[in-house]
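Engineer: See the structures that follow.
Values in this text are rule-based calculations from the coordinates and carry no lab data. The model shown is predicted, which means the values in this text are computed figures rather than measured ones. Cβ atoms are built from the backbone, for glycine too; each structure is taken alone.
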Structure P
Amino acid sequence: MHQTNSQQSTCFIHVTGTQRAKFIEFEFSIGDPELAVEMIMPVSAFEEFCAFHQVQYLTADEVCALEYERMKWRFGQPGITE
């Protein structure tokens, strides 16, 4: 778990899409990117939200690793057949 100090955990953002160029779809997590909530906000509200929570955007490598773990959870380990 990532922590900036003992009182506050790092907040993470993973942008997943946009709607009609007016809304941002994203996943928001606190402390652990694997435990996230899906959210959607107007662009200006999203920018304020990110500034308020001092978010860290997940890198492409972090997103790939996260999605790989989710796929293993949903579908089982790769290469293992029943």
Structure Q
Amino acid sequence: MTDFATSALLKNVFILEPYRGQDLGKWFVEYILEYPELQDVQRWMLGTKDAHGLYRRYGFKSFTEPEKIMMRLNINADQA
């Protein structure tokens, strides 16, 4: 998701088991970060359970001020 200027959020990115180990994750991240219409995005964000090393290669870092990040969960929404 992006506004093409101030922020972009990578969501629900995963490689299916039969396709892992083929550098598809690297290809995807490089493709998205090099996409012409996204070159002016100032802040990229994502959440990952186990691919921190992959994203660090492309400049992603942990929040420097996590106390400024807020979240709201909707307890009535399907949390599948």
Structure R
Amino acid sequence: MKFLAEINVMPLKEILDPQGKAVTGGMKNLGLTEISNVRIGKHITLEITAETEDIARQKVEEACKKLLANLIMESYTFELQAL
């Protein structure tokens, strides 16, 4: 079976996010003072072929832990759907 994984990688809340801070400042400069605490992350999509959904989940977890997210500074979540 083929599956589609939608992965979100975000900096940990305890970690300073310089991109988010810059965007937050830009929002204020544009008069959008209602917007605050912007955090910038990554959105990754990938297709995976696996016999079962459980195996696909395990493979996505492995990819996130080994390559897609730096677990010292980032957290990740993902959703999986059959194609």
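Engineer: Assuming -5500 is helix-only ellipticity at 222 nm (-39500 (n - 2.57) for each DSSP H run of 4 or more, over all residues; to 500) as calculated from a single structure, say which of P, Q, R it is. Walk me through the numbers before you get to the answer.
Structural biologist: On the way: P: -10500; Q: -5500; R: -8500.
It must be structure Q, since only it matches.
Engineer: Mean count of other Cβ atoms within 10 Å over residues 25-32 was computed and gave 17.1; which structure, P, Q, R, did it come from? Before the final figure, lay out the partial values.
Structural biologist: Working: P: 17.1; Q: 13.9; R: 10.6.
Only one of P, Q, R returns 17.1 for mean count of other Cβ atoms within 10 Å over residues 25-32, namely P.
Engineer: A further question on this structure: When volume of the Cα convex hull per residue in Å³ is calculated, the result is 135; to which of the structures P, Q, R does this value belong?
Structural biologist: Structure Q accounts for this read-out.
Engineer: Figure out for me which of the structures P, Q, R the number 24 belongs to, where relative contact order in percent (Cα under 8 Å, 6 or more apart) was derived from the coordinates. Please list the in-between numbers first.
Structural biologist: Details: P: 24; Q: 35; R: 54.
The correct label is P.
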